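Some structures to go through are shown next.
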Structure P
């Protein structure tokens, strides 16, 4: 089967700082459901949830299944291996990497990165300047395979793309500025802590709609900041 572009979303229940955050509710939906819906709305290819084999992550697979999204299950800490095997199982190349703590990921980001990797023939591409938690990465499956063979540091195994990003001698890396209207790196739209979760709930409430755009969420963040100052 010929490989096609796709999105792999990593998520697990056993987050250290906020366990179970993937199933916390923001704007009437779980964090994980927001992630999966926004990534599916990108329209660039198959979306797959990559989670662990731990029993508590059955709940994440159930969420994905309710949205007709397949799940791949692998090791808990060697996320790089999980990605390589998931990409191979579903014939995904290049791979858009997304993480399950980003319920406000930019819907159009995956498409822009695929266009960029096709134009530049890079092994890895990313946009810089997006709100923290709004970006995805694009990496070729071959680069992930090389990283999986060479990377020994547990940090690189856990964080998937750090080895590739660091080894400019092995891979062609391209980083470009995000679209100007989205270039707000001071805005945080990820969920690492309970405070982050509360802030995202406020942002989604202010932005409104079932799937607010990143532009609307950025505007809501500005409104929230101004109300706090006032």
Structure Q
């Protein structure tokens, strides 16, 4: 019997992160550690998905080395990380001229810098043939008024993905990004869905599960020849 892949999901309690966790959990081929900054959210995840493990992760504490050590201890004798999925992120929506430096710094740190630090610490613990997937956004390509920090952080992620794909290829580790458009999550609850849907050729928001299906594919054996790629899942909002 083939062993389960050791899969780490950062931000497993968010709308998209939870959908990814659910998809991989039901797939049955993954031993999953899900993270959140919220202990109550982790307890709820553990209650719903009894076979997963959970860990609290603080994106700005700079404790990635200790965190990765704990991750490998949980994976135990079948240690080593096969897949890392970075599904966390924040926004600090504000026009550039009104955006405080502290909000810019926090957005870049949570969305981009902590991702870099975690991958850097985890790389030596990853098994050859592993996969890394980070969640970007359509905003990284098209920009959006009032989201300068968010757009910069996600654009930075995509540049990082392409570089790491080249650097990690020698260990046969693939590195890719998924860039959703509007998705039905808490982040978009305040959106005027009718108005925003008019921006989408397919005329609707994505469901979180539709993003999860693509992430599942990118960490599977079927995607072993895809690396350095950003998969756009935006209903036609941005076409390249």
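Read-outs: derived from the displayed coordinates by stated rules, not from any lab. Source: prediction; values computed, not measured. Cβ atoms are built from the backbone, for glycine too; each structure is taken alone.
A few points about this structure:
- Identity of the structure behind 9.3 (criterion: mean projected area of the Cα convex hull in nm², for residues 68-203 alone, calculated), options P, Q: P
- When mean count of other Cβ atoms within 10 Å over residues 44-51 is calculated for each of structures P, Q, structure P comes out greatest.
- Comparing mean count of other Cβ atoms within 10 Å over residues 4-11 across structures P, Q, the highest figure comes from Q.
- Computed 3.5 for distance in nm of label points 7 Å out along Cα→Cβ at positions 28 and 180 - originating structure among P, Q: P
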